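Coordinate-derived values only; no laboratory data. All values reported here derive from a predicted model rather than from experimental measurement. Cβ atoms are built from the backbone, for glycine too; each structure is taken alone.
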Structure P
């Protein structure tokens with residue numbers, strides 16, 4: 001595995017996930033009421049495709065207002081596009097963010113994950129996927145809860161995307177030349193159905209002991225009427 005500066009930055013950014021076969025996933029009851037099952041296609045899109053969309057969303061935003069660098073929720077609304085509201089991770093440590101969420105929108109977040117940029121971290125899609133698998137093996141203590149209720153069987157929400165276009169702006173958080181790249185994303189991705197009006201708390205956590213990294217993010221969401 002290549003653990004270069006870009007890879008280290010990507011781990012720090014996305015840590016904070018192989019899907020189960022559809023027949024197996026559908027044969028089991030949903031252990032997380034309110035969460036779209038791992039083998040489902042929310043809004044006609046697979047979880048692996050949502051992982052690519054979420055990644056491109058976060059990395060296409062300049063550093064000055066990037067949601068992964070958000071100290072308190074001030075960048076929650078940047079480039080959001082209904083019907084799904086994306087929640088970003090952090091670079092490490094503990095972060096609490098307060099966000100206003102429009103009614104009727106599902107919530108997508110990633111308790112942990114990583115990214116491989118083609119021709120920077122690996123030379124082929126297959127090598128990228130192998131690299132992501134190696135990085136995911138380093139991530140431990142992945143957890144998430146919604147309004148104090150821990151989510152179960154997060155392993156079933158561990159996915160790896162196909163190759164997708166990643167659009168990096170000027171002043172991107174990696175310091176790479178702006179432009180379009182090809183990448184593969186992997187991690188634990190969870191989509192919650194629209195929350196009721198009022199205040200809700202979503203919390204997620206993971207650790208990378210080999211690099212003494214801990215990632216902990218809490219979102220206090222105020223969902224409109």
Structure Q
């Protein structure tokens with residue numbers, strides 16, 4: 001009895017094999033050369049080739065997905081292992097500020113900060129490698145990890161100003177770039193009760209104002225001279 005050659009990938013299989021060992025295409029009619037079956041055989045072989053290709057593509061997609069998942073899980077674990085978790089007292093300050101964000105109507109941002117974010121207080125290996133300017137906090141997207149630096153606990157006047165910083169980071173947690181994060185905070189700062197009248201002389205106000213002017217200058221193109229804050 002002749003061996004069967006797979007019409008899909010060309011592998012020669014044993015005569016009794018029901019499907020190709022390499023690609024899984026059916027071999028049931030591959031042996032027949034009779035003219036009576038010729039039309040059906042060609043049609044079957046075309047279907048077998050197409051089926052084999054689809055299974056091959058599916059296997060490759062599953063393999064890529066599995067490798068990507070392993071890399072993401074491993075990377076996330078490495079970021080946690082090379083940084084320090086926030087203490088109970090530090091977490092308490094964060095929770096008070098997140099509560100303010102939630103009460104101000106930022107439900108999506110509050111959910112990210114409350115349910116999905118892991119707060120750290122020292123740089124992980126990626127932050128250390130990339131480096132960063134003086135900052136109150138930084139975010140590793142899409143790992144939903146926020147690093148809070150000493151200035152976050154030292155310089156804000158109160159929980160409202162910490163809420164302003166966390167709202168900025170929450171936008172990064174959602175995938176926003178620096179322009180969008182700055183625009184969100186500056187445009188909606190009054191919803192948190194963060195106004196110039198009350199906080200205009202604080203360090204955080206000056207830092208956030210400077211950052212917003214740099215990354216979202218369109219927010220400061222109002223007034224007769226087109227240089228005034230459009231949201232005050």
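Structure values in brief
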{"read-out": "Structures P, Q, by distance in nm of label points 7 Å out along Cα→Cβ at positions 112 and 160: label with the highest value", "value": "Q"}
{"read-out": "Comparison of P, Q - label where distance in nm of label points 7 Å out along Cα→Cβ at positions 120 and 168 is highest", "value": "Q"}
{"read-out": "Which entry (P, Q) yields the derived value 3.4 for distance in nm of label points 7 Å out along Cα→Cβ at positions 72 and 88", "value": "Q"}
{"read-out": "Parent structure of the calculated result 16.3, 48, given that Rg and Dmax of the Cα atoms in Å is the read-out and P, Q the choices", "value": "P"}
{"read-out": "Origin of the value -16500, where helix-only ellipticity at 222 nm (-39500 (n - 2.57) for each DSSP H run of 4 or more, over all residues; to 500) was derived from one of P, Q", "value": "Q"}
